[in-house]
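Q: The following blocks contain the structures, represented as C-alpha cells.
Each reported figure results from applying straightforward, stated rules to the coordinates on display, with no laboratory input. All of these numbers come straight from a predicted model, not from anything done at the bench. Cβ atoms are built from the backbone, for glycine too; each structure is taken alone.
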Structure 1
Amino acid sequence: MPTSIAIFEDNSPLRESLTVLLSGVEGYIVCGGYENCAGAADVIRQHQPDIVIMDLDMPGVDGIEGLRIIKEQRPETFILMYTVFEDEDRLFQCLCGGANGYILKNSSFVYLLEAIENMLHGGAPLSPVIARKVLQSFRPPHTAYRLSDREKEVLKYLIKGYSYKMIAVHCHISLDTVRGHIRNIYSKLHVNCGREAVSKALRGNIL
C-alpha cells in the first residue's frame, strides 16, 4: 500500500507543486490538496491519510486548529507542519497539539522527503533553527543571563539581604568592585534595582 498524503496549503502554486513532486515519488500518493482546514474532519474520515503536510497561516480554519481537528479524528495520522514561521509561540502550540514534525518552507524538497521518511520511522523532524529553539527551551533559565561565578555569589548575598559593605567583606573584594558586579547583574537581568534583581532571581530560579 502506498503512503497517502494530504496537503493543506493556501498557496495554490506551492500546493500544486508539492502534489506533482510527491506524486512522482515511488510509494507515495497524494489523496488531496486543500486551501484551509475547514473540511479537515471530512477529509480525514474519507481518505484516512498516513501523512498530512500542514501550513500554519491559512484563511478560515488555520493550521493550528486543523492540527487539533485531525488529531481528534485520527491520532495515528502523522502531521508535518510546513511553514515560514519560526516564532516560539506557534512552534510550541503545534508541538503541544501533537505535531510530529516542524520544518520551514525554505527547506529543499529532498529535506521534505527526508522529514516524511523520518516521521514514518518514528522520528520527529525539525529544521535546524527550530531544533535550536526547542533545545534552548530546556536549558536552565540562568544560562540566558550569563552571570559569572562572582556575580552569582554577589547576587546570592543580595538575596540574603546583605549590604554592599557586608558583601565586600564576605567576598573579600572592595566596595567599588561590589558596585561594579551589581551594575553588571542589573544589566544582565534587565532590572533597575536590587529588589527587582532579587525578585527575578527567585522567580526564575537563576541560582
Structure 2
Amino acid sequence: MNISPQPAARPRARGTERSMARRAELIAIGRRLFADTSYDALSMDDIARQAHVAKGLIYYYFQSKRGYYLAIIQDSVTELLTLAASGLELPPVDRVQRTIDSYLRYAEHNQAAYRTIVSGGVGFDTEVHAIRDGVREAVVTTIAEGAYGRADVTALARMGLLSWVCSVEGATLEWIDRPELPRDTMGELLVKTLGGVLRAIEELDAAHPAPQPARRGA
C-alpha cells in the first residue's frame, strides 16, 4: 500500500506567514494613523474604519487598543535599533558616525514614532518607559562597541555614554521640531560632542581610551 507523506507543516507555515504579514500590515497602518492623531483621539472604531478592517481583527492580533499601540512602538524601536546597529564591517570611528547618521535619519523620517519612544508614550506609561530605557541601553551598547570594540564597559564609561545619549534625545527632538540645521551638520555636531564625552571618560578611566580618527590618505 502506497502511503504518501503528510506535509502537515507546510500549510501551517504558510498560514503563519500570512498571519505575520497581516499583523505587519496592521502595524504599518497604525504607525500612519498615530503619526497624524494622538492616542486618546483614536478609538478602536476609528482605527478599524480608517484601516478598512473589522475591529475584531485588531483585537485578534493585539487584544486591545493599548496592545496595538505597544506593538506599533516596539516595531518602531526594532527599526530604529536595526538602523543604528548597522555598519558592523566599518572601522570603529566610521561605525559611530554611521550610527549617529542612521539615528538622525530615523528621527527625521519617523517623527511621531520617535517622539513617542523618547517621551515615554501617553502620560507616565511604565511599559513604554521600559521600551525607551531599552533603546537607550541598546544605543549605549552600540556606541561602546564602536568606540571601544566591546560592550562590557565600566560604570563610569557607561554613565558617560548614557549622559550623551540622553542629551542626543533632547537635541534631536528640538531638531525635528525646528530643522534649522542640515542633517549632516547635526550629525557632525553630535559626533564632536561624543568625542568630548569619550575624552572625558578617558581622563577619568584610562582603561577606556578615546578612539582616534583614521588619518585620510595615510
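Q: So FRET efficiency 1/(1 + (r/R0)^6) of positions 29 and 165 (r between Cβ atoms, R0 = 25 Å, to 0.05), computed for just one structure, reads 0.25; which one of 1, 2 is that?
A: Going through each structure in turn, the value belongs to 2.
Q: Comparing Cα Rg over 2.2 N^0.38 Å, for residues 117-172 alone across structures 1, 2, which is largest?
A: 1
Q: Here's something else I'd like to know. Identify which of structures 1, 2 gives the largest calculated value of relative contact order in percent (Cα under 8 Å, 6 or more apart).
A: 2
Q: When you work out distance in nm of label points 7 Å out along Cα→Cβ at positions 69 and 101 for each of the structures 1, 2, which one comes out largest?
A: For this comparison of distance in nm of label points 7 Å out along Cα→Cβ at positions 69 and 101, the top structure is 2.
Q: Out of 1, 2, which structure matches -15500 when helix-only ellipticity at 222 nm (-39500 (n - 2.57) for each DSSP H run of 4 or more, over all residues; to 500) is calculated?
A: 1
Q: Could you figure out which one of 1, 2 the value 1.09 for Rg/Rh (Cα atoms, Kirkwood Rh) was computed from?
A: Source structure: 2.
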